[in-house]
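For reference, the structures are reproduced in the following blocks.
Bear in mind that the values in this text are calculations on the coordinates, not laboratory data. Please read all numbers here as calculations on a predicted model, not as lab measurements. Cβ atoms are built from the backbone, for glycine too; each structure is taken alone.
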Structure 1
Amino acid sequence: MKKIKFPKFKIKNKKRFWLIFSGVIVVLAIATAIIAGQINKPLPYEFVVATKQTVIQEVSVTGKVKPAQSVDLAFERGGKIKSAPIQVGDLVQEDQTLVALDTTELQAQLAQAQANLESQQAQLIQLQNGARPEEINVSQTAVDNAQKSLINVQNKATSDLANLYSDIKDTLNDAYVKADDAVNKQTQELFNNANTNSPQITFYCSNTQLTLDSQNKRVIAGNAVADLKTKSNSNSADPVFLENSLSNALDDLNKINDFLNTLDNTLSYASLTNTQITTYKGYINTGRTNINTALASVNSLKQSISSQKITNQQNITASQNSLESAQKDLLLKQAGATDEQLQSQDALVKAAKANANNISAQIAKAILKAPITGVVTLQNAKPGEIAQAGAIMVSLISQAEFEIETNIPEVDVAKVQLGDNATVTLDAYGSDTKFQAKVTKIDPSETTLEGVATYKTTLQFTQKDERIKSGFTANVDILTAQKENVIAVPYRAVITKNGDKVVKVVNDGKITETPVVLGLRGSDGNVEITQGITEGDKVITFEKSK
């Protein structure tokens with residue numbers, strides 16, 4: 001094989017050559033370093049990927065374990081008690097019904113509200129589909145029926161109120177008879193010149209001021225009796241006059257009661273025998289009993305009239321609304337629906353749904369249920385009686401024997417509700433040993449601790465446990481809200497800009513500010529995003545200074 005001969009190069013200036021060669025190597029090294037730096041340069045921000053997760057909101061507080069006390073239960077609003085199937089000493093389970101109010105009226109309102117909701121929903125569908133001639137005829141009939149119904153409701157309202165007004169004269173006459181007996185008969189032996197402007201007590205009293213007060217208030221009481229007589233003899237049928245007469249009758253009866261109370265106190269300083277004092281006080285007590293009975297009758301009638309007016313107005317308003325709704329439905333079917341009408345009808349559907357939900361909530365509140373498993377220690381509910389709002393109906397004591405008393409700051413107390421579950425650890429056993437409890441009481445008035453308004457809150461252990469001792473320090477995490485499978489990001493990623501909440505989203509290296517709507521804020525620092533971003537979006541949590 002023939003050898004290949006390569007040409008030979010002769011370097012005249014070797015030193016210059018090596019300088020140039022070295023420079024090229026340095027330039028190549030620098031360029032390589034710059035390119036590598038660009039590739040490995042860290043991002044100027046930190047981000048998280050929006051994911052679906054469970055957001056839990058908790059209120060964490062510290063309290064003390066103490067012996068369990070009664071859990072007092074009351075209705076938020078009054079009503080007639082329908083049933084109370086428990087007695088003192090009964091063992092009741094959590095969520096067991098203890099007392100139920102009569103919800104007949106609310107059930108009727110709910111049925112009406114649900115019917116209205118169905119009607120509004122049907123109208124929305126009709127608007128969307130358009131109306132047929134036979135549907136227009138049906139709507140016209142509905143208008144006619146609604147007009148007749150309104151007239152009937154108005155007539156019934158007038159009749160019901162007139163029946164109550166007709167009772168006023170008898171009530172006033174009864175009040176006058178009782179007032180006359182109390183002032184002019186029961187106390188006649190205690191005064192001379194009783195029906196003049198200068199009555200005098202017939203006995204010596206060591207208390208001069210009470211003597212003067214008794215004599216002066218006898219004049220006032222006499223005038224009150226005369227006023228009651230005048231009003232009871234009036235034949236006026238004017239509703240305003242009749243209602244004013246009831247109000248004045250209350251004032252007159254209270255004046256007479258004040259007179260009798262003062263006279264009763266005066267007898268305590270009288271120079272009379274014990275027998276005489278006892279006899280006179282008996283007269284006064286008889287008079288007071290009659291006056292109180294009259295007061296109750298007048299008050300009851302006054303309240304019945306007021307209640308009837310409210311009921312009348314509610315019924316009339318409901319009928320007017322039904323008529324307006326029927327008329328609107330007819331017009332919509334005749335003219336065909338516009339976008340504005342569809343939006344308006346959709347709003348009516350939402351309002352009807354909210355009304356039905358509100359009535360359902362009222363019905364739910366008409367039932368007292370046991371918040372814990374425990375023993376009944378107090379039962380004040382009697383079927384047929386009227387339960388007053390806030391009056392204690394039932395008291396329970398937990399079987400767990402112990403409860404936790406803590407103070408929740410005002411910034412957190414609005415999150416906590418009766419019945420909320422809580423996880424408890426006791427310092428005595430460490431954080432690995434957990435107990436369960438429920439919120440059973442939140443004091444309505446604040447307690448100031450170190451300048452901070454707090455609200456005393458009581459939790460009861462849900463189970464009896466021999467390890468729990470009075471005086472232990474308890475660390476309580478109250479579960480106030482929880483949402484599962486929702487999109488959430490760290491709260492620090494949310495920015496407030498011009499009053500709106502926004503987050504910065506990275507897409508292909510480009511950063512954009514996206515408005516968002518926040519939901520539940522979790523205790524772990526995450527917050528629910530209900531609108532604005534979707535699962536998988538890259539959300540910036542931190543930007544480095546440039």
Structure 2
Amino acid sequence: MKKTFIFYILFSTLTSFSQVAENSYRLFLTDKNNNTYILNIPEDFLSQKALDRRAKYNIEINLRDLPISQNYLDSLNSLGLRVLNKSKWLNSVVVYSTDHELIDTITQLGFIKSKEKVNNNLTPSAKRMIFAKSHLTEVLEQGDHLDYGYGTTQISMINGHALHINGYKGQGITIGVIDAGFYNVDILPAFDSLRSNNQILGTRDFVEGDQQVYDASEHGMKVLSTMGANIPGQLIGTAPKASYWLLRSENVSTEFSIEEDNWVAAAEFADSVGCDIITSSLGYSEFDDASQNYSYADMDGNTTFITRAADIAASKGILVLSSAGNLADDPWTYISAPADGDSVLTVGAVDAFADYAYFSGLGPTYDGRIKPNIAAMGYQTSVQGSNGAITVANGTSFSTPIIAGMAACLWQYYPDLNNMKILKKIEESGHQYSNPDNKLGYGIPDFGKAAELTKTTISKFIEQAIIKIYPNPFAEYIQIEITQKLAQDISVELFNITGSKISEYEYSKVKSKVIYISNLSNLSPGIYLLKITIGNQVIQKRVSKI
């Protein structure tokens with residue numbers, strides 16, 4: 001895929017003009033005068049759904065909603081400047097030009113506030129998001145009335161099925177997914193129902209300026225699958241009935257702060273088309289030029305370009321979710337922007353045992369606020385793979401959309417609550433709400449509790465063992481992997497449909513074990529039963545012979 005220009009930014013203050021990459025600059029404009037739009041006719045620049053959200057929650061339509069003056073954009077274009085992106089909320093534009101004499105005199109334009117020039121000659125060496133692939137995960141129990149398949153743990157851990165079995169699966173809620181690309185979402189099986197039911201409302205690419213997002217990174221595809229996948233018995237996401245806008249802002253080949261501008265443009269677009277929720281598994285702290293890195297002091301909720309925009313999005317009634325980042329085991333350690341936003345629901349990561357995932361970005365914010373707000377499963381999370389199979393991946397990139405999808409279901413249940421009250425409901429359901437920390441914040445939320453549908457606590461859904469069974473259907477063998485939190489006795493028995501035992505295996509006091517049942521090619525095709533005993537718990541699994 002052809003790449004656009006490589007950009008970078010040094011951000012100083014709101015009233016600045018700064019170079020975001022070699023020959024690329026962010027301009028802050030003085031006003032929105034001579035505008036072709038007026039606030040009294042907002043339907044010209046906001047969708048009806050966006051207007052309905054403002055009306056429902058008594059949100060004022062103000063100057064920030066007004067697009068940038070087209071006269072100013074025309075003036076910049078007429079000078080030979082290429083406008084790459086713009087933000088109406090922060091009244092800024094990013095332009096590209098190799099005419100340094102023009103750039104040196106740009107403040108002579110009355111609608112430009114000021115300038116600050118930065119010379120960059122960069123070699124990309126950016127940090128990337130954490131990914132991992134391993135075997136599929138299957139859990140002990142499935143008392144959720146839905147066949148979530150490999151996604152059972154990540155949903156049962158947060159008691160998400162309490163909403164699902166009552167019919168709340170995200171219907172009527174629109175989620176804007178801001179990410180790096182959505183590789184093959186238009187053909188992969190996990191998204192069949194999204195496509196056939198027209199639940200993908202549209203796409204936009206704010207990196208390359210078009211609508212083609214299906215040929216870029218697979219990261220956003222995996223993110224989407226934790227919410228929108230709908231393959232019973234394999235993977236069902238947390239909001240399989242929600243609608244989605246797929247918005248690309250991140251260029252994974254480099255790490256420049258122009259991606260903040262891309263993100264802001266995407267968030268503004270999400271607002272304008274009526275998204276109720278924005279989920280973003282992107283974060284910014286360190287860039288390809290170390291001299292331009294943010295400091296921990298910048299994680300105060302008010303400094304970075306992207307965080308200010310995220311909080312503005314929340315002020316428009318959107319529930320904004322951001323991943324805590326994956327740098328806890330890195331010298332940076334902390335959350336990254338926009339996770340520091342005071343109106344942003346920041347999500348950390350745990351594993352299948354509900355234990356803190358070693359990489360999940362740490363709080364608090366520089367000004368001492370609790371971050372992350374909550375946590376969900378972000379280690380060995382089940383996702384759609386790029387090859388069509390279900391696989392697993394690591395990162396707060398995946399714990400975040402799990403929560404975003406369930407937040408859609410909760411908001412469907414509480415349609416009269418605004419975004420910040422929904423955020424508070426989720427926090428209050430956290431298993432350590434009374435004693436938050438800098439790893440998991442208020443803890444793992446219980447969406448059944450948040451919706452007052454159950455009296456359960458999160459401890460009921462903390463798994464004590466993980467079972468992986470494959471292939472299923474099988475032909476010649478069955479492989480069973482068991483990983484326990486504590487060492488216990490294990491036995492595995494295979495029965496045919498009439499109850500006759502075919503094979504049996506026993507092991508004493510083990511935490512992890514791979515059991516290989518071979519020589520099964522002579523068995524008749526049909527249904528068989530695996531009886532797995534771990535300590536005093538019995539788990540039965542059906543398997544099929546082909």
Structure 3
Amino acid sequence: MATQGETAVTITRPDVPGADRVLDDAARVFLAELHRAFEPRRRALLAAREERQAAIAAGARLDFPAETADLRRADWRVAATPAPLEDRRTEITGPAERKMMINALNSGALVFMADLEDALSPTWENVVAGQVNLQDAVRRTLRFTSPEGREYRTGQVTARLLVRPRGWHLEERHVHVDGEPISASLFDAGLHLFANGRELLDQGLGPWLYLAKLQGRDEARLWNDVFVHAQERLGLPHGSVRATVLIETIHAAFEMDEILWELRDHASGLNAGRWDYIFSAIKTFRDEPRAVLPDRRQVTMAVPFMRAYADLLVQTCHRRGAHAIGGMAAFIPSRRDPAVNERALASVREDKEREAAAGFDGTWVAHPDLVPIAKSIFSAALSGSAPHRKDQLREEVRVTAAELLDLRIPDGRITEAGVRTNVSVALRYLDAWLRGAGAAAINNLMEDAATAEISRAQLWQWIRHGVALDDGRAMTADVYRAVRDEELAALGGPSTQRLGDAVGLLDRLVLGERFIDFLTIPAYSLLVERGGGT
């Protein structure tokens with residue numbers, strides 16, 4: 001069996017530094033087993049997504065599933081949280097890049113999510129380096145020397161490590177099993193569990209994950225079966241793997257109980273993945289005029305449909321004994337403009353105070369400088385020495401399907417400035433992504449694939465519906481092209497870095513008749529064709 005698995009795995013670029021370390025013969029056999037066991041179900045679930053979207057386009061409504069009503073009413077809880085993961089009041093996220101990982105682990109946050117998904121551009125070099133960095137972080141040998149000679153290393157006390165693999169919709173085209181590209185989810189999670197699962201358990205910790213972009217219970221069940229298989233195959237105790245699920249699709253908002261149930265031996269919480277959630281709402285209801293959202297900056301957690309989603313998430317988690325983790329504060333402090341910092345930090349504080357008041361157990365930040373603010377707010381909200389607030393059941397919450405689906409935003413406006421921001425952010429992010437940077441600081445915000453998805457999805461939808469800008473003009477393809485040309489020129493034109501590819505890709509995403517589900521799919525083709533990061 002081992003020989004069969006080994007010879008069936010093809011690495012298209014074996015010369016990348018670290019590939020021989022993370023993809024030795026035993027790892028290849030394990031990946032081949034995962035692919036053969038679970039790839040057919042993954043493909044079936046992706047087909048089910050397309051069928052669900054077609055039904056919605058034909059008039060079907062999202063609702064809480066009638067067939068699982070008894071499960072939602074029943075009294076049950078997920079497995080007890082491992083002691084080292086009980087306190088999650090402040091979590092920091094970032095790509096699995098060496099220097100950023102060291103700074104995040106040393107930031108004072110209690111949890112660090114190493115992101116192999118939206119914050120990592122999946123060049124083969126980055127993908128391999130991410131796995132090498134995870135192995136070194138787990139073994140506390142992570143080091144980095146800057147070009148200036150500055151040494152970085154992890155301290156004695158670091159944040160707990162969680163890892164976010166790529167979503168079910170993505171493939172890793174540099175690794176083929178039986179002639180097929182392997183699922184990026186199985187590749188990312190599989191290699192981490194294979195290399196680091198036992199080591200983490202020996203340290204009194206565990207292989208803990210974040211799961212992205214699930215649309216419902218069937219996709220959660222697939223993850224659970226992967227965990228059971230991996231634990232049995234690797235000799236890890238049942239329940240060693242723990243997963244926090246990002247509720248970042250509007251479909252998943254209707255199946256939070258069901259997702260926790262499917263993962264109940266391996267579940268540790270849910271997270272309010274706000275940016276992807278907004279994108280999912282636009283994408284799912286893209287053909288409906290009622291779902292046209294205003295400028296992105298107006299779609300905050302305080303608007304009705306986002307507040308309903310957050311309240312339901314907290315209530316669901318606490319009823320089931322799981323952590324409820326708040327959304328991302330993406331602000332990047334400025335070293336030059338104190339006025340920008342003052343306004344932005346006030347906004348961050350307001351956002352985190354709102355989450356604390358809603359009953360969340362912790363929250364996300366994107367930069368070490370925000371850790372003290374978030375930690376102080378959530379420390380004040382916790383009772384005494386309690387590490388979480390799972391005893392606050394929010395029994396007064398009564399969120400209906402209509403509230404989750406009511407995307408109206410009072411006084412929402414679509415402005416030329418909003419169009420211009422979307423074009424600029426999308427161009428700059430796609431340029432950075434194609435050059436190998438999956439997280440880009442733009443206008444003092446840490447932008448990742450989720451926020452770029454909002455930008456291009458809004459542009460597509462605004463054009464499709466010919467929405468009125470606040471100055472009276474209709475949003476058209478010509479308005480987009482005019483703004484695009486101005487923003488492209490301001491960035492140096494199409495010959496600058498990867499902007500030529502970025503503008504071509506953005507035009508395809510914005511002007512195409514068919515909505516493309518994820519920008520990372522056509523963008524990944526450009527990475528593979530061009531070798532990535534060049």
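Can you tell which of 1, 2, 3 yields 0.00 when FRET efficiency 1/(1 + (r/R0)^6) of positions 28 and 332 (r between Cβ atoms, R0 = 41 Å, to 0.05) is derived from it? Computed on structure 1. The value 1.46 for Cα Rg over 2.2 N^0.38 Å, for residues 212-275 alone was derived from one model only; which of 1, 2, 3 is it? Of the structures listed, the value fits 1. If mean count of other Cβ atoms within 10 Å over residues 204-211 computes to 13.8, which of 1, 2, 3 did it come from? Comparing all candidates, it corresponds to 1.
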